[in-house]
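Novice: Once you scroll down, you'll see the structures, which are given as structure tokens.
We did not get these values from a lab; they are worked out from the coordinates using the rules stated. Quick caveat: nothing in here was measured; it's all calculated off a predicted structure. Cβ atoms are built from the backbone, for glycine too; each structure is taken alone.
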Structure 1
Amino acid sequence: MSDSTSAAQPTAASAGPKSGRRFEGQVAVITGASRGIGLGVARRLNAEGATVVLTARKPEALNEAVATFPEGTALAIAGKADDPAHRAEVFDTIAQKFGRLDVLVANAGINPVYGPLVDIELDAARKIFDVNVLGTLAWVQDAVHHEGLKFRENKGRVVTLSSVAGQVPSEGIGFYGISKAAVSHLTKTLAVELGPDIRVNAVAPAVVKTKFATALYEGREEQVASAYPVKRLGTPEDIAGAVAYLASDDADWITAQVLTADGGVVTAGGSA
């Protein structure tokens, strides 16, 4: 475990929103948060008052990310998202330090292969499914079952990261899209099963300008963006705003939904 800062203890007395700080006094964990969408989400929730726990595989990158947060408001715990021991360490640490969990953002995902489905190596497909789908489910299971987090009592909120590739076939990333279609259905099913205590929603982005998605737009960004009605690709901040909304009390009557954040590209006939 890497504890880059000593995060402050949230208190029940400060749990209400103040001056637009919708997550004041709350604790949020964001997986895959050393860069890109995950880091953008962590920054947005933190800016609105949350103490944030960031997880990712590489401790150096994770520590660098956490160092950019105000002192005492962020914690780094490195490990693989699909590793049960890592999840246990994350949730045990949160329980010991804060005694509560309010928001879980299951962002970690992989896509190690590109190409048609008929040529994909099945071991690679299994790994994608393990991390993107079973990993997402495992984070939710462990959060719900960990008595020290009081996730149900705190009316916990889960936001998963799906993709428009799970809605329409997208060239070169077919199995990734299949895994994200599963994440969308997983999200809806969890919402039905966990209500009314816990709300579960997903955000499904199109191409967002991150290192993860570089292969989808590098060297031809203007061409790719031309298919989008808004004429630009997404940014981590775009997705962070959507996640923050779904995780906030502003969305208290919204669950089992997949919010498409795609600049209109799917409606316009495009894909990821």
Structure 2
Amino acid sequence: MKNKIMFWGFVLFCVLSTRGGLTQDVGALISKDIFERMLLHRNDANCNAKGFYTYDAFITAARSFAAFGTTGNTNTRKKEIAAFLAQTSLETTGGWGTAPDGPFSWGYCFKQEQGNPPDYCVANQQWPCAPGKKYFGRGPIQISYNYNYGPAGRAIGVDLLKNPDAVANDAVVSFKTALWFWMTAQRPKPSAHYVITGKWRPTGADLSAGRVSGYGLITNIINGGIECGKGSNPNMENRIGFYKRYCQILGVNPGLNLDCAKQTPFGQ
């Protein structure tokens, strides 16, 4: 009987390990204390998203994407978490050059595009806009346009075409849209996940365009048309600033090729 118990205990351990139940959980690498340290000022009184982006919402959303933060060795996994939070921190930052604790302590200050943004609706038979709805930037990745809200919603089981405001009202949904974008390739672009975990390999055309593996390529994926191939510019440099800070907190080397200054944007 004792041998049988030991055997089935071993089997259960293997199953849980494979699924991420024991050794591959995102929460094992980023505790609530570390999360709070990274996004230090997100609940500042002047931040539009005060109280919205919680650690529990992030972990819950991350666990819905089995490969996120669980692929590769510990260093690779930490780099993916750092890269995701860095890119999304730039998209939602409320920091400035002389901000308390530095500009890279102010990620996740906003949950939706400020001002009076347009509706971001374009003609699309597969993902038609719902009457009266606007698809401006919301959430950590500032997901925009009906052709992104539609497939993101389908992937996470929420009709975001009819209810785009869910991205700004439900923190788990909000994080899930950002993780969907992170994990999903949109040709000719690879997924950010594929790049940061070292699975992406450049083609001859990529090499000719200066596109090499590294954090800079993720910036190219997210906003290459505006920030890449134009030398140094503030947004690109600030994305790197967030990434370096988060890597330092997680105790991991950020790696090479952090910028996209000489990279041709995808599709050009």
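Novice: Of structures 1, 2, which gives 16.9 when mean count of other Cβ atoms within 10 Å over residues 148-155 is computed from the coordinates?
Specialist: Computed on structure 1.
Novice: Quick one: distance in nm of label points 7 Å out along Cα→Cβ at positions 36 and 228 came out at 1.6 when computed from one of 1, 2, so which one is it?
Specialist: Source structure: 1.
Novice: As an exercise: volume of the Cα convex hull per residue in Å³, calculated from one structure in 1, 2, equals 157. Which structure is it?
Specialist: It traces back to 2.
Novice: Computing FRET efficiency 1/(1 + (r/R0)^6) of positions 180 and 196 (r between Cβ atoms, R0 = 30 Å, to 0.05) for each of 1, 2, which one ends up highest?
Specialist: 2
Novice: Identify the structure, out of 1, 2, from whose coordinates helix-only ellipticity at 222 nm (-39500 (n - 2.57) for each DSSP H run of 4 or more, over all residues; to 500) was calculated to give -13500.
Specialist: So the calculation was done on 2.
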